[in-house]
Structure 1
Amino acid sequence: MARRKYVVGNWKMNGLTAALGEAQAIFAAAGENKGVDVALCPPFTLIGPMISAAPGAAVGGQDCHAAASGAFTGSVAAPMLADIGASLVIVGHSERREGFGESDADVKAKAGAALAAGLSVILCVGEPREVRESGGAADYVLAQIAGSLPGDFDPARLAIAYEPIWAIGTGLVPTVGDVAAMHGAIRAKLGEQAGGSAAGTMRILYGGSVNAENAAELLGAGDVDGALVGGASLTAGKFVPIIEAAAAL
């Protein structure tokens, strides 16, 4: 069975209440492209309002703590995300790994906590530019997967997002061949670590300067099951064409 395309918008630290109209327009367009799963991950402050503004839409968090509760000022636990109606969460984004020093073990713990809370997970991996240029990109990314993937999980509820760090928000994009090769390597690694059946079920998304112009080519590459989109997901005008490109494949 073919894997459904999955297009997810990561709003990062952007968005006030006035932006909910964009989310409504995005989810309305998603309803017209039924062959694609669409989700938005806004800042925590907008998760509840976005769910209210677009009932039934897939709305998620951008991170969660590994603990279910505790003295962790400023953090958000996975059960809290589930409690307000979120259905998914992103873990291991490079901006968390690099900016906040999160290790593979930290990401693994967060992913496990999210799954235990009933959330689906998008687990991010990706290499910095110097690793890509040295020829070690595949080894680097596969090591991240080995260290970050929970030991026991439902493959239908966990997706991998490959985001080369040097392509996030820079306008730089690896070649389609490079993307396909990395996604193929990730698929093989998932087969080793989680079993062939799980590897065949799990979706692998590409992220890194995805836009309306390059979406069709990137989403059409081998083993690319969707996209994790940053800046272009903030408005319907830029995000809907990516959804439509996925639906056309």
Structure 2
Amino acid sequence: MDKSRFMALFPGEDPVLLARLYGCIEAAWSGRPLVSNEFYTPAVWSRIEAQKGCLPPEAGFYGPLEADRRLFASPLDQADGSIAVLEVKNLYPARPLAHQDYMGALMSLGVRREKFSDLMVVSDCCYIPMLPEIMPYILENLTKVGSNGVSCREVGLEELSVLPRPVRERSLQVASLRLDALVAEIAGISRSQAEALIKSGKVLLNYREVKDRAQDVHTQDVLTIRGSGKFRVGEITGETRKGRLRLTVEQY
């Protein structure tokens, strides 16, 4: 794929980041092992993966625990050794800290968003996969989150695999497994509002943008709805007297 066509796939995205990603993909096609210096959002990597023949067979995008923000790597297993993990511990658990508190603390240090992946808050700790190059700076400078003192240390990537995933199971009743019907029920909005979200590209199905409101959704599919979160479609557990489907959904 030529560069101009590649860049045209991503209106509104940072052209500098995209140009660097294009260079990485071109280098990967030449057989050079490499890992990108940025984490990319689903709006970028899912669209690239949907383009047949865009990536070499051994290349791809990787995020710990299927994180939304992922590194490009070729071959894919190169990514494991290119991610450092920061553990930030809240020293005042009587004042709980939320995801946005940790995010704000990082941004206040001037750390660019593309340099770290999804934040995982578990009890009094936040785990942040990031590029190793920024780890020393954060270890030296991150001493507070909000008004709370914190301690920071680097941990191994393998520690993420044993963390409990923050999942909330919900039970829904839906008219059908059409995309617009599910989005409306999950987000608590009308079908027309759900259709508007879908048409504006704010709904991802299995990390890919889908603008067909009548698209069928299946169990174990992942829905990402901007403003509402990420959801995995569970099992159909029955049917109401009026013919609506009873369905479980896991919210992350």
Identify the structure, out of 1, 2, from whose coordinates distance in nm of label points 7 Å out along Cα→Cβ at positions 16 and 176 was calculated to give 4.1. 1
Quick check: -12500 is what I get for helix-only ellipticity at 222 nm (-39500 (n - 2.57) for each DSSP H run of 4 or more, over all residues; to 500), calculated from one of 1, 2. Which structure matches? 1
Which entry (1, 2) yields the derived value 4.6 for distance in nm of label points 7 Å out along Cα→Cβ at positions 136 and 240: 1
Value 15, calculated as relative contact order in percent (Cα under 8 Å, 6 or more apart), assigned to which of 1, 2: 2
Highest-scoring structure on Cα Rg over 2.2 N^0.38 Å (candidates 1, 2) is 2
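Since every read-out is calculated from the coordinates, none of them should be taken as a lab result. What you see is a predicted model; the values in this text were computed from it and never measured. Cβ atoms are built from the backbone, for glycine too; each structure is taken alone.
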